[in-house]
Structure I
């Protein structure tokens, strides 16, 4: 599935400046450019020199930011047997093109499946469960923002004896609380919870073993070339992404809540938020 990259370069600048509490005037002074130039960048104007200058005070990697602005690269679609991605529209005022991801992991031999988030609609997920004669054993929520849990009740009502889990810091309905380092053994799968909060109070990522390749469902903690907004816990979000996600093996497939599937290696090489890996 060819899904567009969630954030533009101006979103990265805005998320970094907001997280660091640096306004346009201060950013202009720190970068040595005019306020108008800063405003132009935030409006989507691609000016390489200005981009390189604002990168340093924002802690961003200049080349990665410039490459993103020039749309010099995009990931090839990543497919993994037993992993299904569902990308559903969730328009909001001012961002009518917004979509959200949910995932299904399943085993061909045992027909056991595990779901992660529901997205705006779980219709296709439930269709695949019936089509492949699967038994959905568990539903894990990465966080409880509305776009990620919009069809929670539909999934619960459709699946008998379904165990549901939500981050302990974000209780939801009758879902059982999940804490950092909790491990779950579900058929051939092992699911390890890793606390990656910052974007949301209890945001959780899930490392999944059992598909023959390292896999992590990361919700809105990390996007391809970006990360979820974290106005109040920006430093915490960055550190969690470094220590809990980007510390995984380079070939780990990362499944974000928005945008295309990516890998640890790609994000270390190309994500502007993490210059230390370049």
Structure II
């Protein structure tokens, strides 16, 4: 029987917001899982505005084989300790790869420093059977740690099998962004990008925004992305934009670009198809 790994199939489960579960062969890893109601329960946001719009698509008990968790930054909808600490207790050898503020927060809750890596940006690393490197994210600008100049906000580029995945975390565009993302690959196969945008109304409520649909599409095209997976547009009703905006942009400007809007809990299988000459 041919396995998914032999077919070079990546299994991608969308968790909502910026959360994903990736599986490839015997390896599995998470990025920014938000499976609780932490933003409300911790007092960060009000129940009226920041309650979940759907139940968590997976339970912690569904994640017993996860070996690695990437955390782009320490905001509650990305570094959800009501998810991460039970996950750590269930999987005692799990490895967290995250920004320094997220690392400090996890250590304060009892996670062993030996199981946390703060990656150096633009430095190719190995993790189990895949490679990765981190790149800066601008949310809105760059924030640097006063002691070691590490970046507060990160994105991750991860090589799984023959495919390269870019998860931007929370970001807007910045000068030199394309060059940093493509530092070790000529193109991205799967680009997971926020599309909820930003505006003065949400900023006055304390919400730092993201790429909008036009910016996410433009970035995906510059990265030569095979597939764009929009994210960060569903878990909070107050931080959502109409999907039709991106659909109209696609129709007018990039009708052949692959875009997959995934529902929470939906599984998407990706296989890289090698390009042939004309």
Structure III
């Protein structure tokens, strides 16, 4: 019987992983490099992909002007919390994944030459949730803005309070809100930027207390998410409910600004308010 010749092994020509992304909005496959070059926008439909806290700061602050504060503080595990894994292990995993100690980055910066206190939450660190460290960093940024009499700009994206820290996390809502009340009494200007998603405890505290509230297009913004509301009330929600566009129509936010225009818009607001 004749032997069947086996085909020669072919080289694996698969595309390297991570070069392409599927846009959640238009569902097209888009080249990651193009998305990065466009500040995280889909080149086909303009969908705003999520950005890390440091990418946000890099996008907004004048080059080389950001001076980070409280960079070395990290959450503890006061409740010895465990679900599928311990909170300590979860924190360790998140730190390895993101390179951050926690979900907030704050510090002094300049935006087009205007001095500000700037902070951003990182959606990749336990979904930007607020525990003791996030609360401490945000409060520090507010208090420094008060002391230095400079505007405050915070970029908020979050799934809410961090349940693994229990009441310690919930206390940060009052802590940050009280600091903002003192900042307001001192005549400070607070520009709050809401990006997808911004919900729950963060939304119910410092994120919704801005003198000027800006949102990126099509961001999900609200306290409870649409699925939670539906499961609780058993009612269909209006079309577009809790999107930036729905909220501006109902007077809940002041403006919708596409990401490439945020920096110039914030600088203009600071000038307009005389700060």
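Every number here is computed from the coordinates shown, using simple stated rules; none is lab data. All values derive from a computational prediction rather than experimental measurement. Cβ atoms are built from the backbone, for glycine too; each structure is taken alone.
For the reader, a short list of remarks on this structure follows.
- Origin of the derived value 2.6 (distance in nm of label points 7 Å out along Cα→Cβ at positions 85 and 117; candidates I, II, III): II
- Structure (I, II, III) behind the derived value 13.7 of mean projected area of the Cα convex hull in nm²: I
- Parent structure of the calculated result -10000, given that helix-only ellipticity at 222 nm (-39500 (n - 2.57) for each DSSP H run of 4 or more, over all residues; to 500) is the read-out and I, II, III the choices: III
- Taking distance in nm of label points 7 Å out along Cα→Cβ at positions 37 and 133 as the measure, the highest value among I, II, III is held by I.
- Among I, II, III, structure where Cα Rg over 2.2 N^0.38 Å, for residues 125-212 alone as derived comes to 1.19: II
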